[in-house]
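Multiple structures follow.
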Structure P
Amino acid sequence: MSTPGSDERRTIHSVPSQGWEDTESLRALREVVAAASRLNHVVSRRAGLSDTELLALEHLSRESIGPAEVARRLQVSTAAATGIVDRLVARGHVERRPHPDDRRRTNLVITTSGRREAVAHLMPMFVALDRLDRGFSPEERAVVARYLEGVRAALETVHED
């Protein structure tokens, strides 16, 4: 449905020569990306952690990995990763455990306190997102999921360069 001036706004925001058009969904997505980029910093500050310490906890909340893998995922040197891990261990958020198959390696395991620290500040957001998600039919959720998977793939094109 067209409103007075909407065609004019659409023309102003369109950039077809660059291969994209500034639609309502793309503007909303930019806002989501901007809010998400601020989220890690806000949560880490509230938790008394550095941004990279929080990111390490996020990775460790999904799976147990070694210090070298932490360095790779955070895109820091192994020395920097060791410092990050040392601080998380000192706070009781992570434990070093022997690798089950290789005595020379160490696995990092998130503790209950580390998991609580990573999740506690995000719980209000998780509850709100769950409420939002429940407001959609299964068919609508499938469309949203397909769109978000496409967004993830588009973001990966930047990471691949």
Structure Q
Amino acid sequence: MSEEENAPASKKDGDIPVTSSADLCKITVEMAGLCRHRLDIVSRSLEPMVYDSQGFLDAVKKLMVTNRGRVRIIVLDPSTLISRSGHRLIELALRLSSYMEIRRPGEHHAGFNEAMLIADRLMVVHRKYSDRYEGMANFHAPRLAYSLTENFEVIWQNAETIADFRRLML
């Protein structure tokens, strides 16, 4: 493996292809670790190997506790999360609900199928299809981040809280 392949993704210029679950996990953890203010996520079912990984959880905890950052998550298909307990990001959201909120898309956006992570309105991971790992990432894409944030905001404003998550803690 060359030095360039081992270098942190954040040191690479422009769009970075995401072609596998390993790519997605590595880039997502790195991006979350660099985030200082706000992290917006849209995911099919909060893929455990990415969003339940210790590295991601540590980065999110640091963002919320040290920086008082905010995390907003839209889960496109929460049914798998509701039927399966033990996802540590859900548990963290329930404990730190002042900093993290999880919703499902409203009826108007029920067919939305993209996945994205937007960090500090600057860094992005975007997958056109949320059920695939293929996509792109960029650690300095303010225009794309702005566009995706606008889309996220519309979905967020029409999204619904997921009452079943509260029941998981009982």
Structure R
Amino acid sequence: MQTATTPEPSARTTPTSAPAAEVEKALAKRSFATLATTSNQARSHVAGVIYALADDALFVSTLRSSRKARNILANPAVAMTVPVRRIPVGPPSTIQFQSRAEVLDATSPTITDLVERGELKKITGHGELELEDGCFLRIPLPRRLVTYGLGMSLRALIADPLSAGGIVER
């Protein structure tokens, strides 16, 4: 029976952070993420969401009655993970961050301006603006983003996954 071996710490490569422009390009190209929120009763909730990147923030369409929106109204601290698939098999690379979200009405000036500029097409093309209970989450991108697997070749990631973590300062 073969056993996997882990390189000695001294043999591991130094984590390579991806350039900020590469990470921001990956965020703009994708539209799916997981959003983690916590209720005022300290109950965690994670949901898959579709987002649009605009004005240095991720925007998510949801219902004001949804658990996501209710949790953010009670506790604006959130965490997000954006999977970045580079090949069709195997685990994706990721971009992760923490932020403070806010709930915006569909009629708020921020949302109406972005809609007029066409920057929320990814999340408003299915009738979201007409939903009676509809609202938007605005999740500002922080200065620091955490990555896994970005900024290194797939060969290096497979050979040394323990060195795949990185931090990107924007």
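Of note:
- Structure (P, Q, R) behind the derived value -11500 of helix-only ellipticity at 222 nm (-39500 (n - 2.57) for each DSSP H run of 4 or more, over all residues; to 500): Q
- Source structure (of P, Q, R) for mean projected area of the Cα convex hull in nm², for residues 42-137 alone, computed value 6.4: Q
- For Rg and Dmax of the Cα atoms in Å computed as 15.2, 50, the structure of P, Q, R it came from: Q
Since every read-out is calculated from the coordinates, none of them should be taken as a lab result. Every value quoted in this text rests on a predicted model; they were computed, and no experiment measured them.
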